[in-house]
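Every number in this text was worked out from the coordinates using simple rules, so none of it is lab data. From a predicted model like this one, the values you see are computed outputs, not experimental measurements. Cβ atoms are built from the backbone, for glycine too; each structure is taken alone.
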Structure P
Amino acid sequence: MSETFTSALDFTQADVTLGSSFLLLGMDTYLADTALDIIRLKLKRQDKVDTFIVYGDEVKSSELSEQLDTFSIFSSSKLIVIRNAEKLDKKELEVLGSYFDSPSEIQSLAIIAEKIDAHLGPWKKIKAMATTIPCDPPRFGGAIRCWLNKALKNINKTMTPKAMEEFLNRIELDYYNAANELAKLDLLTQEKSTISDKDVLKSLGTTRSGTLIDFYRALGRMQTKAALEAMDNMVSADWEPLQVLSQIFRFYLSLWKIILLRRAHISESEINSKHLAEVYPYQRKEYMEFSRNSKPESLETIFGILLETDANFKLSVAEPSILLSNCLLRILKS
């Protein structure tokens, strides 16, 4: 029977058995790699599996069919990792789908894909038979807090409440960045079992790296030069243009929500405390300010620009970074 987790953060070694297969679905490579490590280590320790890796944009149907065939003279317990599975061609995808007509009890598959077309027959079959593990980027600060609580347990440490707030206020909304900063904190504190706010300030500095909040501030204050510079910094830090576009959409969606709640006569204090879970607490006051500078008709225009840009990413031959810059300029002039 298939199973779907709410998040990769809920996935543990107890959920792994030989013969089960897993669909690691989403754009967050940190979560996908973390889930894959859980699968690989459990099967290696308990079932002594051999691990084989194939790539969806490289593998041919004959090679994939041979790899999936456990009934050869070389057969043993196996874990087959299929990376970039969203890039499988039609013939190769059909080979993969047909495997689930009669999956092996001594073989597990870890299928890693950023996105899939769930309307296609092979993907329907895979989703019906495999355990789906969502690997989505964090959408709000609470997701990072949930990750942090688990990560601290893994290194046998705790944080004081103030240290946790300082840590969350200074990192980007990104699991990889958060894991990297926590690893540095772990080394800095060495034998200490509790991390203090002073430890956090020493490790992360007294100013926020702040690329994303700087971007939001520039958007909220209609500062074209600052917004373009922040966007360039994000792209230089290996953000995909589509990820940046998604962040722009989330920013303006939060402003739209605040405006609608105000129209429903919800007080600012209630909006702040109950309705902005996707926004870090220390940023909510600024969002209130940004929303006061926004007009509903302008936001409608902005959402239209974002929708058009998203379509152009798929249809236009222009570079995504150029489309993104053009989108940002149009938004700030709207």
Structure Q
Amino acid sequence: MTTTHDDLPHPVPAFAQLRYKENYFFILLAPESDAFGVIHLNHEPGHNRARYTANFEIAGRSIRYANMTPFPEKYEYERRIGDGSLNLHFAKVHERFELTLKTDEIDLDLALTGRFPTFDYSACRTAGNPAPSFQEIMTLGLNLPYNHQQQPLLADGTVSFPDGKKVTISGSGYRDHSWVMRADAGSLEHDWCGLNFPSRSFGIKTISTAWRPGIVAKEGYVADDEGLRALRYIETTREGKQADGLCETLIHKVEDVFGNKYTIKSDIVGRHAHVPLASEAPTGGAGYNIVENFCPLELVETGEKGVGLVEIGRNSIVGGPYA
């Protein structure tokens, strides 16, 4: 059956925004050095572009860097990528990564080394997790490419500023590497976390989308001396509300495949620092707002303290931008 409006221009469906991109995302967590940051190298061949960004809070100074270039002519299996100012060297794959950022505002040399092995989130699909996978939700159940890996890291380096101020960095972090079909602008809400404790690390992520509202994908892992394990159950709770719309506390209750249970409290209101993130070039009428929160953590079962990156995102159609 045809209708009057069927003959007119149609709304663009959310899945039309799906696109392939490969991301490298590095997180710096060094509270004792008063140094926090996110570095994002984002490659979108279908749009012939690469975007390089870095957002830091170091010694009370805010550093923001962003640049967009055409997609690199030499890309496949290159050991060095970047735009000349922000550069990544795969010094030893899965073991050592060297990042530099050299601009008029900052001279950064950062080495990140593997604390635990790299976790491949594909392991979550056979872990008995009752929640749908990110691949199912983000690619509309079409089995399109959705590959994502994460690794807890140690971080060491130096930063120099034009006024002569120098900072020695010693801390932790983690990295994300994804090569996927996805469109962040179609997301409604998400949290994406790397949570480091002296004895172990967690990676936990949840997301809901405009094309599957009410359904939340959940995936995660724990890494410790016993190795890498997928999480079978993940429950997230947001407590309190700040003036900028963020929660005061994010609580994860998780269980690994062997039945070990963990409760993690992330102190959002007491965060050490926070920076914005633009995960992709904005398109359409709905903006997606992401805040990277560098937070104190508590592992409730043991009382262990830690530090983590709690990334929280919200589509403007859900509740407007974060302040």
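The value -18000 for helix-only ellipticity at 222 nm (-39500 (n - 2.57) for each DSSP H run of 4 or more, over all residues; to 500) was derived from one model only; which of P, Q is it? The partial results should precede the final answer.
Values: P: -18000; Q: -500.
Considering all the candidates, the number was obtained from P.
Identify which of structures P, Q gives the largest calculated value of distance in nm of label points 7 Å out along Cα→Cβ at positions 155 and 307. Write out the running numbers ahead of the final one.
On the way: P: 4.5; Q: 0.8.
Largest value of distance in nm of label points 7 Å out along Cα→Cβ at positions 155 and 307: P.
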30, 25, 20 is what came out when semi-axes √(5λ) of the Cα gyration tensor in Å was calculated for one structure; which of P, Q is it?
Q
Distance in nm of label points 7 Å out along Cα→Cβ at positions 67 and 267 - highest-scoring structure of P, Q
P
